[in-house]
Structure I
Amino acid sequence: MSAQYYLGIDQGSTGTTAILFDSTWHVASRGYSNIHLFYPRDGWVEHDAEEVWQSVQRAVAQALRAPAIRPDQIRSIGLNHEGETVVIWDAKTGRPLCRSIVWQDRRTARYADAMADQYNFLVRKKTGLMIDSYFSATKLKWMLDHVENAREYLRQGRLLAGTMDTWIVWRMTGGKTHITDASTASRTMLFDVTEGNWCPELVDLFDLDLSILPTISDSTISGVQTDPESFQGIRAPLSGVLVDQQAALLGQACVTPGSVKTTYGTGCFMLMNTGHAMALSKNGLLPTVAWRLHGKTTYALDGGVYITGAAVKWLQEGLEVVASPADTEQLALSVPDNGGVYFVPAFTGLAAPHWDSYARGMMIGITGGTQRAHVVRATLESTAYQVRDVLDVMRRESGVSVPVMRCNGRATANTFLMQFQADILGIPLEIPEIEATTALGSAFLGSIGLGDYGGVEDLSQIWRCARCYEPRMSADQRGSLLYHWHRAIERAKYWSED
């Protein structure tokens, strides 16, 4: 019998990664394809949904170029995606009606604020979430109200909608399957956490229509096959779907209540497994479905930071301060400290724990002695400060002591950032041997859906630590840095009037 492989597809905000894992969960092959982000107006962030689909195709095709790996050797497929991003398309032609609205987009902030005044209690009671433009419901309403022909296609019964997983699965199956999973549905503001399905009352509240929404499945899926004519010649079970951060939680083997992971990507996301009880937050954290297996739900607390890796990309592409993100490590290490410079990367507002859609980016503390290296260092440090703010709230909300944090994402290769992060948190960081933990989590979920493994706890036997960063900074120095960071944060808030 020829070797078999588990395929994990990690569709993120700036690119798609496809990884083939062998039966011992070592990486056999991988592929990657970039995705463009469009910023047509202040606070607007968009994708070309067709380009996203093509990035999935390119990444998988690249992974399949490895010697001796054939499409018929793929045993199962697990997909994770960027969460709240919304797509609408014509079911007859398969074409998106417009660019997708990305999770970072804040165009519906004023509408969300107006709705929150009257309906926040209802939405929180049904979904556990606060009303915010971060989630999918207001984005979808904007599309129906502003995109040409959207409401007309709805009346004709030819409009379909969904988050990015729904769009990709629809394309992977040749237009035969219109689904999402419970973890994704819990990010829409339309999901009744008690009933485990769409809430008709909330669908009506946001002037939407149940007919265009996908069927909600467990995170493990049965009976769905990819269409080889549509998807790289692959006919294999598509047996797992998760939001990317939940996939990273699983891929980091954070399968017991109280375990925490942080993913460093375009944004930065911290999740804490809270077990089978949903924890409501009073301080801006988001209760969310981690995964739903065999009808049983595991929950998590989520603290998201909008801009971290994207700030480094801005240094590279916007300011041309660095030639590549890798240059930031040595530049940051070339100066003994940040020179008194603090950077608040609130390009599209601030997420947890501040939830300020009107904050904007700010750099403060600049003097005649400020160097390029200080600007770079302040940008990297801003990631660590934002993660610390989220962890502080998570500790208070859960009442759980967090002895260690597991970290993944491209930025974990930056030794300056990881050491500074450990110093600012005051706890060790564990970096996994398999750095692509998001793809690992989705691939492993697919293997559970196929029946090769009994449950998520089996991943604890596979996860391996590659490197640990221990804190070195004194408590006084940590306190001083955090004090000045919070001064900067307060000055960046409520800046935009749009």
Structure II
Amino acid sequence: MAVDNDVYSPNGIYERCRGLTAEDIAFLKAVERQMPIVADVSRADILLYGRLDTGRAIVLAHARPHSISPIHSRLLTGQEVSNEHEPLIIRALEEGRSKQGGQRLIADGAPVIKQVYPLRRPGDKRVIAVFSVETNLLEHERHRRRNLVFQQALLQLQMMAQRAQLVGAETLSPFGEHDGIIVADRERVIRYASGIATNLYRRIGYPGGLLGHHLSDLDTGDDELARAALRQRRCLEQEEEAGGRYWVKKAIPLLNLAHPPHILSWISRQGTTEEPSHVILLVHDSTEIRRQEQELRVKTAMIQEVHHRVKNNLQTIAALLRLQARRMRDEEARLAIGEAISRILSVAVIHEFLSHQDSRVINIKDVSNRILTQMRQGVLGPDKHIRLELSGPPIYLPARQATACALVINELLQNAVEHGFKERNVGRVCLTLQDEGDTVVVRVRDDGRGLPDDFSIETADSLGLQIVQTLVQEDLKGTIEMRDGDGAEAIVTFPKAVLSAE
């Protein structure tokens, strides 16, 4: 599953720290990847600080919780600090001892409480960074009143992250405000269940308390998930359906870190692994989200089917008009019907794109390419050797704006072919798309005979150009300019529409 990657540090930030080896950096980056889930469960901001020089440090990484409002309104990664503003951090780096204290910063009306831990790579006595757990005073006091089993489990979780021992933690999805927590021992007997977890299981038929029950008593996939996490000593996540509801469950095995750090280092050097003592289960009810997603899929499928039918109907109308045109002897009438067919097919292209993609935006470059193909097949006669070229980046527009843009492009291309090469059978028409950030520029240039000496787009009697003017000014809210010189060029400029949230 995707992880909130806002935590990850910019490239090169570790290299600014004094005395870090390649092994140190690799270790700290492993800690960094495990910080998001720890921040969520701890309901605290987690920051990783590295040493710059005497009295100065830098924030290497910052993980903000999804389970509570973060202490810091923005990511602090890359911010430098000094002893004046962060004395606890500097002292922990220099003295190598854990620190706890308040901070003058105010969060939601309460001071910030920091628990600061020096980090050492296994088997190495050097302090290479500081791991800081930061929360507001109110949340800190709530935590002190929580069940002792949970407090110990949370401490183990934080200590494992400081040792980069939460294998697979980077694959876990975020833990939210309305998710439940269960702590079970290595025999998978429940020793702690949060109020939210109790309420979640009550929804599927467990009205009593969960404490003291074996995970297998729940008759869900919890026991198998916990057993696999304990056996593999890695964090696992799975989705399941139980009691008519959809669940996302995460299992985090907790190592027994009651030994002093030097004993743990000795165990690591011996190649042995500390046995897990508990497992944390994080429970998320995704039923409503799944139902909303299903409703959205059904709605999207219905809308796509409507677009598909509209496209088919437009193509049928175009086919009928072609049959009608073949029976006409008047060349001017046949030409008018041909232009109408081209316009209908341009709109059909938009509906075809909307019927094949789950999106409210359309790549106008792809649409332009289809319009060019249709012109090669339907507008250019066998005696016309005119190259139609397309250049420019993909530009994504809302469906309504893309429809108007497609019609404009169709009319300008058709106008260039019919009027620019009325007396010539060889030439080139270039369609260029330009993305100017907030605006789009469409250029149609030909190397034909150019514009008449007295040409003015405002007074032109061409139906195609009148349609273009209306679409550009009223639908696209843009401007059109016609230039002459070695052929003719039409330049349409319009602002990108804001995509509706509906």
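Nothing in this text is a laboratory measurement; each read-out follows from the coordinates by a stated rule. What you are looking at is a predicted structure, and each value in this text was computed from that prediction instead of being measured. Cβ atoms are built from the backbone, for glycine too; each structure is taken alone.
A few remarks follow.
- Among I, II, which structure scores highest (criterion: relative contact order in percent (Cα under 8 Å, 6 or more apart)): I
- Between structures I, II, the calculation of FRET efficiency 1/(1 + (r/R0)^6) of positions 189 and 301 (r between Cβ atoms, R0 = 35 Å, to 0.05) yields its largest number for I.
- Highest-scoring entry among I, II, by mean count of other Cβ atoms within 10 Å over residues 309-316, is I.
- Source structure (of I, II) for log10 I(q)/I(0) by the Debye sum over Cα atoms at q = 0.14, 0.15, 0.27, 0.28 Å⁻¹, for residues 69-124 alone, computed value -0.70, -0.76, -1.03, -1.05: I
- Test item: percent of Cα pairs over 20 Å apart, for residues 37-100 alone calculated as 30, pick one of I, II: II
- Entry that produces 3.2 once mean projected area of the Cα convex hull in nm², for residues 413-452 alone is calculated, selected from I, II: II
- Which of I, II yields 0.93 [Cα Rg over 2.2 N^0.38 Å, calculated]: I
- Winner on distance in nm of label points 7 Å out along Cα→Cβ at positions 221 and 253 once structures I, II are ranked, highest first: I
- Top of I, II by FRET efficiency 1/(1 + (r/R0)^6) of positions 61 and 229 (r between Cβ atoms, R0 = 25 Å, to 0.05), largest first: I
- Which entry (I, II) yields the derived value -12500 for helix-only ellipticity at 222 nm (-39500 (n - 2.57) for each DSSP H run of 4 or more, over all residues; to 500): II
- Winner on distance in nm of label points 7 Å out along Cα→Cβ at positions 53 and 117 once structures I, II are ranked, highest first: I
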